[in-house]
Structures are given as structure tokens and as C-alpha cells.
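Taken together, the values in this text are just the output of simple stated rules run on the coordinates, not laboratory data. All figures in this text were calculated on a predicted structure; none of them were measured in a lab. Cβ atoms are built from the backbone, for glycine too; each structure is taken alone.
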Structure I
Amino acid sequence: MAKQGKFLVFEKPKSPLQSVSSTIPNLEEGEILVKINYATLCGSDLHTYCGLRQEPCPTILGHEIVGTIMETNSNSVLTDASGQELKEGDVITWTVFASDPETASYNAETPQKNENLYKYGHRQITDRDSFHGGLASHIILRPHTSIRILPKEVPAPIAATINCAIATSAGAIRLAGTIKGKKILISGMGLLGLVCVAMCKEAGASEIIVTDIDDKRLALAKKFGATETLNSRETTLDELAIVKIGNGIDRFIDMSGSPDAMEAGIAQLGINGVAVFIGAVFKQRKLEIDAEQMIRRILTIKGLHNYNYEDFSTAVDFIVQNFEKYPFLELVEKEFSLDEVNEAFDYAVINKPIRVGINMDIK
């Protein structure tokens, strides 16, 4: 008997998503059918919903997901990224993309930028291609998706965020280079920034200074390991530049996307300082950077969009080891059922929580 599922269809900005019941397609070779346990609304989902970014429509939004394997289809044993055999009943997380290594443009360092990338939560629904987003009862994972089996004790609201925010934060730390003993500045205390604070703490940073415009988020940052917090709405750029300690900041990571924050962070970097930009994923004014100071202080500026397979596994390991050490559960501020997705979007847009959860077990 054919399996039935449902998904929420996004057609255009600021319009209600429509629930659609549909037969789940038969699996092709190497595909995996997953029952979705939990999803969270990422900032990019909200940007699409509000019309700040465009996706091919109709589509199924949602890519921060955790689920349970229902069925696999393969002529050989399927394994996760750590080599464990994938079986029905396993709770798993996976990369937000499937990247074919046989593609001519494939680069192991940046598989997320491959041609013909299959990206969950960002695809158009067609007769032949559906169940590919998180706001659904099920999802079909395609070949070349990196997967990790999770311990069942990791709470679903935390597990759902691994394959986007936490993996991207892991990528930021990788690009920043050595963290142990370094003075770190992080701007933007959304989920990415808070995770980055905890990762720097675990990596042995000597100081972690954070900036944001929200005092509640700055207070949260303390719980994740920040040693000093600054409200950038109350501090001028000149004053912010004076707070640099000793010979300056060693590593600056921007999760805010604010040009002012990025310029202020670069101004605080000391000799051999490294800046990593993550947050500027939408069009805005161009940065003003002093090229002479870049040269004289031997600065490096890097950008990261999404993450690679190594970052994903690093993120999984980090959460498995630290999910009880930091208050990750506080970051999902309200839960809704799948049938309440429209209410969830409205709540997220109005209240701007760190995350809103979609719990598939709520009826």
C-alpha cells in the first residue's frame, strides 16, 4: 500500500502556506525516506516568507530538520559519515545539500558550491520532485547527502539546528584558524553567534567579546561563554574601536550582516588578525575598508556561505559532546504543530525569537 504524507506549500511572500496531502513517491536507488520529527524556522525561511529573498515556487520551506529513518532503497549497505550502517529507526541529521562528487565543478573544500546542487528546503515542487523540505511529515534524502546518526538522548529542538546554524558556525571557526589562547570578537548574537561563542569557549579562547543591539541576547551570550558584552546601539564606532585589548583582537567573526559592525570589527583587529564574514547574505551598502591598514597589519578577510561536509560532522560532534553544557534548549522559544505553521511564521516575524520549533508530535 502506498505511503501517504503531507507538506506545507509556499506560493508567494506574506501568504498563508497551504497543506497538501500526497502519496510519497517510491524510492529510487540510494534514497532514504525519513519521518520528520522536528523542524525549526531558520532566518532564511523568514526572509523568503517576507519576500526578502526568492525561491523557485511552489516550494516546501524548512531545512533545519531532524528525523527517523523509515525506509532505505539501495543495492548496497548505506552508511553515515562516521561509517555506521544506516537502519530503519535511526534518528539522523543530514546536510542541507546533496553534492555529486562526479560533477566537473566539484571541490571537496566547497561542495556546497557545486553545480546542480540538490538543496533541501529550497526546491520547486514538481510532479517528479516533492517531499524535499522540512515543513512536511516526511522527506526523501537523495544520494550524496552526508548523514550522521544521532544519540536518541539529544533533544529534537537542538538536533534540528545542527545541519544549518551549528554547521555554519563550525565552518566559521575552521576559517578563523587557531582559537586557543586568542582574543575573539563576535558580532550578532542570533543562533549562529551564540553557537560560535560556545565553540570558541570550548576551543580555549582567552577572551570572547560579543556585540549585539539586544540586551536579552547579550545576556544569553554570557551563558554560552562570552567574557564581555557590548550593546552596539549604545556604543559609537569610535568607542567600540577603543575597547580593543593589548595589540588588538586576533579573530573577528561577523554573524550580524551589519556593515557598521563589520567595519568596526576590522578596525579592532591586531597584527595577523583574521575576519570571517557570515551574516551578510543580502544586498546592502558596500563596506569601507582601509587598504593601507589591511596591508600594514597583515589582515585576512574571509567569507563563508553554508558549510562543507567536514564542518557538518564537526557540528554533530560538538552538539553530542556539549548539548547539556550550554542552554541550547532555551533558544527554541516557542513550539507549534505542523498544522500551525502559519501561526509559527507570524509569531517569528513579530517576536523575532532565536528560533521557533515545529514539533511533528504535537497534534
Structure II
Amino acid sequence: MKLSNEDLCKLNNFWTYCKENQYFNVGYPESADFDYSILEKFMEFSLNNCGDWREESNYKLNTFEFEKEVMEFFANLFRIPYMDSWGYISNGGTEGNLFSCYLARELFPTGTIYYSEETHYSVDKIVRLLNIPAKKIRALSNGEIDYKHLVENIRNDKQNNPIIFANIGTTMRGAIDNIERIQHDIALLGIERKDYYIHADAALSGMIMPYVDEPHPFSFEDGIDSISVSGHKMIGSPIPCGVVLAKRHMVDKVSVEVDYISSRDQTISGSRNGHNALFMWTAIKSHSTSDWQRKVRLCFEMADYTIDRLQQAGIRAWRNKNSNTVVFPSPSEAVWRKHSLATSRDVAHIITMPHLDCREKLNPLIEDIIYDLQPESRLPSVSGQN
């Protein structure tokens, strides 16, 4: 492969741009704390994980062996017996959500999906794509779903097979919907547990909740039927990817035999990036439980430092329990564009990820926010004047 000098220059300029900006997306939860240089030699191969990794495929260049170990790790992490689970490495959290909603729709064809207004925007696309009845539920001020509004809608709809899309860390506020509360309230409607479905969107917090001292309910033991987590967020990956996990007996009902590859395929995308399995496998094999706990603790420490600095300047900043998302009033466009902050209506957030491993990396951003939101901080000091 040969490129012109002009094209080589363009690539080199983009590489420089990436090096200069890899640590500055503080409004988004992608981690830059990874090193997969050991895997560079595999870039010469076309690795395609098409079909069910539990079965042998005609396509020999796959990474099923590694994907199997990744799925076993996440089955243990999310507290479901490995043999009772099924899942795969997806192209990202949105595909995991799509797979789970598709699975729920196949199990409950007359069901309505209920999700909060704080839910990730992908769900609006998913309900249109699946042509599934859906209701958007109000959110509480901290970002959790409004439980009373949820129950009222299920009751008024006379819905016997509700599909609950629960958030384990909302996009803007890092809020966690209470799985136990949802199950309790639905039981009061006379609906048995076997007659409804709970999906947990744990894009970021799926790699946080297992490593905190007092986790919210989030696992299969707590009552979920499926869960989706991103690989390029807390874990870190050069290519967006995710993991989706569900109950095996449910997935078996939607599996399809494909003679072309001599295997089954329950996935959404069919052909999948086999390199992603190597990234996830390397990440979990090179980190211990204490390593993940240290990363989460560091994120919380940086979040609390940011909150303290902003609050000392009179700016209302806060985070939900077990969240590394710091919420505060939205600054001017000049500031949020400079620092790649995410904004929604009148609020913005900072997501403290493992690569923000020192206060010095956060200080320039914090000072810009204070300067922008507190005009009085721009006035020169008058102390010492005669």
C-alpha cells in the first residue's frame, strides 16, 4: 500500500491532532487509559466473529476462543451462572440495547416498552426500528425514573407484559433506576415476575457497580433479564465495542440456524469485529479486581475534587451515589466547546475517567468553568489598597 506525500502528511497531521486531544473529552465517558500495543501484530488479519461463539464456524479466522472467556468473565461479574447465560461482543452499547429490546419483543409480542426521559437517545431509534409500542416516563430531579409515573402508565395501559428499560447510570446525570423498587411496584399491580422483562442499560456503570462498597441493585441476581455495557468506556478500547448478556433460555427462542457458516446466529450485526474480542480479553486478563476497584476509586476521588472546587466558588455541582458524572449549570458555548463538554438544556457534566489521574489535568477546565459562571471572580483583588 502506497500513499502520496500529501496523503501521508494528512495522516501524520491527524495523528498529531489525536495525540494532542486524546485526554480532553471530559464530557464523554471514553477512557484513554489503555495500551494494546501487544495486539498490533493481529492487524494484518481479517478477524470475523460471525455466528455463535459457542459453536464451531466454517470461517476459521475468528476469535471465538477469546470471546468465550470474555463472556464467562461478564457472566460472573453480573452474577448469572455461565451456562445459564448467553451474550456476545457487540459494536457498542446501542447494539446491546437493540438486541435486548428485540429479545423482549419476541418474548412478549404485545408488550409495551417503558423508559425514562433521561434514557440514552438510542432507545428512541430502537422503538421506531422495532415498531414496538413505547411510553416515555418522566424522570426525577436526580435523573432516576419517576416510579409513580411508571406504575400509573402500566396500570392505565392495562399492560400485562411490560418491558422495562432501566438505566444503570443515565447519560447526563449518572442516575441509577432502582431495580428492586420497580419490581416491588409492578408486583403491587398483580403482574407476576415471569410476565414482564427488565433490561439494564449499564453502558458506563456496568464496570463501576461491581467494584463499589455499596452497589445499587444491577445484576441478574437482583432481577434483570439482560444487560448491556460498553467496552470503550471504563474498560477502554481503540475501537467502540460493547458486551450484551441475557438469559440463555430466552435467547434460545430467537436463535437462527445458518447453513452458510455452519453455525447459529442470534446476534444483530452478523459479522462482528474479531479484534474487539482480543481487546476485551487483554483488558480483563491484565487487570485484577483490585485494579478495577482502584480505577473506580480514582474516578470518584477526581469527581469529588471537581465538586469541591466548583462548590467553593458558589457553583451548584453534584453527583449521584456510585457515579463519576459531575453535574453543574451549563457554561457558555465557548467553554463547553473548548473542553468537549456534553450539555443538555441548562446542565452540563464532566465525567471523570481513569486517564484523568491527577488534579492538574482537571484544574484548567475547572478554572474556565468558574471564570465563566462566576463573573465576580474576574474582578481584580482590592486587598492591600490604601
One of I, II was used to compute helix-only ellipticity at 222 nm (-39500 (n - 2.57) for each DSSP H run of 4 or more, over all residues; to 500), and the result was -7000. Which label is that? I
Which of I, II yields 3.4 [distance in nm of label points 7 Å out along Cα→Cβ at positions 125 and 149, calculated]: I
If distance in nm of label points 7 Å out along Cα→Cβ at positions 165 and 285 is calculated from each of I, II, which structure is the one that comes out at 3.6? II
Please state which of the structures I, II yields 0.8 when distance in nm of label points 7 Å out along Cα→Cβ at positions 29 and 205 is computed from it. II
One of I, II was used to compute relative contact order in percent (Cα under 8 Å, 6 or more apart), and the answer was 17. Which one was it? I
I have 4, 12, 11, 13, 18, 16, 11, 9, 5, 0 for P(r) over Cα pairs in 5 Å bins from 0, in percent, for residues 5-60 alone, calculated from one of the structures I, II. Which structure is it? II
Taking percent of Cα pairs over 19 Å apart, for residues 21-116 alone for each of I, II, which is largest? II
The value 1.00 for FRET efficiency 1/(1 + (r/R0)^6) of positions 317 and 341 (r between Cβ atoms, R0 = 35 Å, to 0.05), derived from one of I, II, belongs to structure II
Give the label, chosen from I, II, of the structure having the highest value of percent of Cα pairs over 29 Å apart. II
